[in-house]
1. Assign the value 3.7, calculated as distance in nm of label points 7 Å out along Cα→Cβ at positions 186 and 218, to the correct structure from 1, 2, 3.
2. Taking 1.12 as the value of Rg/Rh (Cα atoms, Kirkwood Rh), for residues 210-289 alone derived from one of the structures shown (1, 2, 3), identify that structure.
3. Among 1, 2, 3, considering only Rg/Rh (Cα atoms, Kirkwood Rh), which has the greatest calculated value?
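The numbers here are math on the coordinates, done by the rules we state, and not lab data. Everything numeric here is computed off the predicted structure, so don't read it as measured data. Cβ atoms are built from the backbone, for glycine too; each structure is taken alone.
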Structure 1
Amino acid sequence: MQLSLEAVSKKVGPQTWLYDMSLAPRSANVTVLLGATQAGKTSLMRIMAGLDVPSSGRVLVDGQDVVGVPVRERNVAMVYQQFINYPSMKVRDNIGSPMKLRGDKNVAQRVQALAEKLHIEMFLDRYPTELSGGQQQRVALARALAKGAPLMLLDEPLVNLDYKLREELREELGALFASGDSTVIYATTEPGEALLLGGYTAVMDAGELLQYGPTAEVFHYPKSLRVARAFSDPPMNLMAATRQAAGAQLADGSVLALNLPATASTALTVGMRASAVRVHGLDGDIALGGRVELAEISGSDTFVHVATSVGNVVAQLTGVHYFDLGAQIQVFVNPVHLYVFDAQGLLLLAPVRAGGH
């Protein structure tokens with residue numbers, strides 16, 4: 001199934017919830033809608049599903065405009081943060097109901113396989129009300145996958161799960177999506193989730209579609225500061241700079257040797273991802289001296305917040321490291337890992353990836 005949105009917008013009273021946007025998700029692929037709360041992700045998905053009608057524009061399915069066609073007449077599977085299950089059915093019947101409606105064979109075996117992938121096989125003979133919220137959400141996910149609809153809409157489906165299970169299911173879902181034929185639209189606020197799922201990503205902010213393309217491409221080449229802010233966790237480190245003949249000069253007077261385009265504006269913003277910042281220098285690095293304001297351990301990484309003369313910098317270090325608060329340290333970054341944006345916030349320079357792209 002090919003879904004296309006053409007110049008779709010949504011207004012509610014005097015408020016604009018979605019500005020004109022066009023989007024054609026790749027069929028049999030995952031398209032991630034990435035953005036903060038109130039970016040417009042749910043509003044867009046409701047229009048895709050037929051739950052809402054756009055204020056302007058067209059929604060095309062295989063070339064046919066389906067605006068106004070009710071959701072019950074569309075073959076769509078949906079999972080939202082607020083899980084919905086049939087309370088009078090046991091878990092195995094909840095999952096198997098779409099298959100039975102289609103008259104599928106081997107329903108019991110397929111239900112068992114889906115339940116195992118979502119780690120709920122031990123709950124198949126329970127009722128949804130006997131399960132925790134996270135377990136019920138996985139039942140709703142399994143039923144949506146069992147439906148095998150050509151369009152699957154998932155609105156932050158893992159948000160109610162604990163950290164460890166969320167990490168496991170991200171990988172499982174990525175494999176399940178890749179093995180199916182459905183066009184999957186997956187909304188999330190988490191950049192890491194978008195990267196794990198791969199496919200394509202549409203970055204949204206305040207009702208606007210900022211950039212759409214292959215996930216790795218959008219992550220490595222954000223076309224604007226707004227995209228870079230939305231697609232960075234932790235947020236990209238940003239420093240004000242001015243254009244110089246040799247590159248970009250930071251607020252402390254240090255000059256970064258960068259080969260900037262001739263059309264670059266005078267006022268610049270230099271960005272570096274936290275993962276590119278180190279506490280031990282290498283040849284060619286620039287050094288920024290500062291004071292440790294916070295060191296936090298998250299999973300297998302340590303995030304060190306350093307107040308420097310050019311602004312606050314966060315370094316993401318692999319492993320567990322300890323720093324004394326207030327300690328004077330230096331952080332290092334190689335200029336090849338820097339991003340540069342012009343005065344309008346548009347990308348001028350990005351790190352060159354392996355392979356020359």
Structure 2
Amino acid sequence: MKVLYYDSLIIGGGLAGLRSAVAASDKGLSTVVLSLCPVKRSHSAAAQGGMQASLGNSKMSEGDNEDLHFADTVKGSDWGCDQQVARMFVQTAPKAIRELASWGVPWTRITKGDRQAVINAEKTTITEKEEVHGLIHSRDFGGTKKWRTCFTADATGHTMLFGVANEALKRNVEIHDRKEAIALIHENGRCYGAVVRDLITGELAAYVAKGTLIATGGYGRVYKHTTNAVICEGMGAAIALETGLAKLGNMEAVQFHPTPIVPSGILLTEGCRGDGGILRDVDGYRFMPDYEPEKKELASRDVVSRRMMEHIRNGKGVKSAYGEHVWLDISILGRAHIEKNLRDVQEICMIF
């Protein structure tokens with residue numbers, strides 16, 4: 001068996017793995033990233049709507065700060081999250097957004113003057129101040145008091161992934177794609193790397209490292225319906241569990257996205273609702289205000305998902321060959337807005 005030696009082994013070639021590789025490389029460590037697919041095609045590219053950070057630049061974000069973001073995060077988790085991690089996250093997010101901008105991520109920027117927006121299904125004029133012209137924009141997302149989702153149209157994951165992957169390549173991080181870690185190498189409670197299968201040749205190799213990081217994303221494919229790609233089957237969690245030493249925490253904390261396309265399960269970004277889209281039932285009736293009078297379609301994702309299922313079970317679903325569903329109506333936004341800010345969504349809907 002071929003044996004390869006590194007300081008740092010990172011299993012998973014999405015945004016988390018690549019960002020970790022950049023940090024490890026900056027410390028002078030020899031680093032390798034293993035990925036099931038070419039890293040610029042990893043599932044991080046499927047993130048559409050944006051990334052939250054309390055920049056407070058735009059009119060609807062004024063007064064936003066880390067404390068408000070922290071409160072929204074804790075409340076949105078029904079007080080189930082690790083509050084130390086949440087605090088670290090909200091403090092770091094604005095710095096990460098600006099760092100990504102310096103790495104070439106083309107965040108959508110604010111244009112001064114009047115702009116049209118749809119709020120609560122009504123067209124509204126928002127006036128942006130002259131001094132914020134050109135700063136990073138943010139859109140409305142579920143479960144937040146302020147508009148704080150930074151975005152690049154509806155291809156945020158795609159642009160972030162390319163930016164971070166290019167930084168890793170610039171630092172000469174080794175990236176071995178089409179590789180699958182099938183077991184961890186460990187002795188006396190310490191991890192020494194992984195046994196890895198080449199998905200093209202089937203050859204096995206041992207990657208031995210001083211430190212091993214598993215960044216393989218979620219395991220949405222255990223469910224019948226998921227927006228996750230076919231490679232999101234939880235192999236990283238499985239090989240950790242198979243050691244008999246590692247514990248997996250918060251396994252119930254799986255986020256369900258309310259609006260995938262029927263029946264393929266392909267994601268339609270929360271930006272559809274954040275920008276003013278509404279949910280309608282079989283009668284064309286907007287039902288979310290009946291369940292969530294304050295946040296309506298922009299309640300947190302778990303709440304919207306549950307309310308949709310509840311409404312379908314109340315006999316208001318649209319029957320189809322693939323089961324019952326409801327409608328996501330973005331026609332109110334107008335063609336110009338869709339073709340600028342939701343063009344990926346438009347293309348996905350036309351194809352699938």
Structure 3
Amino acid sequence: MSSPERTELLVLPGVLTADQATGTVRGILAVQRPDGALPWFRRHHLDPWDHTEAAMALDVAGEHEAAERAYDWLARHQNEDGSWYAAYQDGDPHDITDRGRESNFVAYVAVGVWHHYLSTGDDAFLDRLWPTVYAAVEWVLRLQQPGGQIGWKREEDGTPVNDALLTGSSSIHQALRCALAVAEQREEPQPDWELALGALGHALRRHPERFLDKSRYSMDWYYPVLGGAVRGPEAAARIEADWETFVVPGLGVRCVVPNPWVTGGESAELALALWAMGESDRALTILQDIQHLRDPRSGLYWTGYVFEDRAIWPEELTTWTAGSVLLAVAALGGDEATCSVFGGEALPNGIEPDCCTL
């Protein structure tokens with residue numbers, strides 16, 4: 001179980017006490033299957049991205065064996081082409097409910113694997129998971145478009161969907177940086193990945209027209225910052241421009257406008273982005289604002305709240321919402337692995353094109 005030192009890292013005034021942090025970790029562990037799978041909640045589906053986010057939260061709590069089981073689940077059930085399916089019922093690899101394969105879902109394993117390595121220093125783990133990371137990145141980059149953006153997914157029959165999502169590509173930007181860090185640690189340079197990362201970052205910073213317009217969604221607002229593509233004054237200006245559009249004081253962050261619905265995952269991710277920008281005070285306020293979503297019995301968090309109706313909706317307590325909260329708290333608490341992965345100062349940047357001819 002979590003050590004007292006790790007629990008103390010997850011104590012944050014107005015957000016989590018030591019007992020509450022322990023309860024949240026136990027809540028995630030209670031959902032994890034013996035084979036390592038981390039579905040959204042019991043008898044619901046698992047997707048590879050949220051599975052990885054929950055595993056990262058276990059690492060910040062010191063539950064390294066449980067996190068490793070989650071990554072081994074991914075390694076065992078990776079498709080031969082390097083991908084994973086979008087949804088597995090209750091984490092059952094034989095009960096696949098969505099056979100589409102989404103690029104950002106596939107890429108995110110690199111973030112989790114690098115985070116686990118930084119948390120544990122386990123070289124044997126990194127060696128064992130390297131083929132998984134390599135195959136996943138290669139699959140994702142086969143969807144990269146001439147403009148640098150990454151196509152959204154492949155349909156069940158393998159047909160590529162070349163339209164790109166700003167949020168998904170921003171997440172892949174972070175994943176490619178972590179994948180390159182893994183490659184550097186293993187002394188296996190990947191120059192093609194560096195070029196792909198540079199082209200993707202350039203598209204995210206300079207060419208919004210290359211992505212589908214999903215600007216109603218808060219994730220498209222903050223994810224270029226969270227994924228590390230946009231930082232500094234540009235990040236500050238981006239966040240400030242739509243702050244009043246998406247942030248509901250005292251309640252959290254809207255998922256999509258104009259819906260009167262705040263969600264815990266988006267709120268915690270915005271807090272991480274704010275922390276990465278150096279705005280820890282605002283990050284803390286956001287995390288404090290969403291504690292109305294906490295379920296004291298399970299230690300988990302409700303996905304969202306419809307504030308016009310004063311109603312929890314949907315009525316689900318998700319491992320990934322709890323995971324996002326723990327990761328944001330860990331960053332504010334100075335956890336080295338989490339700060340490295342989301343701060344990004346030491347992560348590779350790729351090779352950006354020197355002009356806009358892409």
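1. Values: 1: 1.2; 2: 2.5; 3: 3.7.
The structure behind it is 3.
2. Details: 1: 0.98; 2: 1.12; 3: 0.93.
Computing Rg/Rh (Cα atoms, Kirkwood Rh), for residues 210-289 alone on every structure in 1, 2, 3 gives 1.12 only for 2.
3. On the way: 1: 1.04; 2: 0.99; 3: 0.93.
Looking at the calculated values, the largest one is 1.
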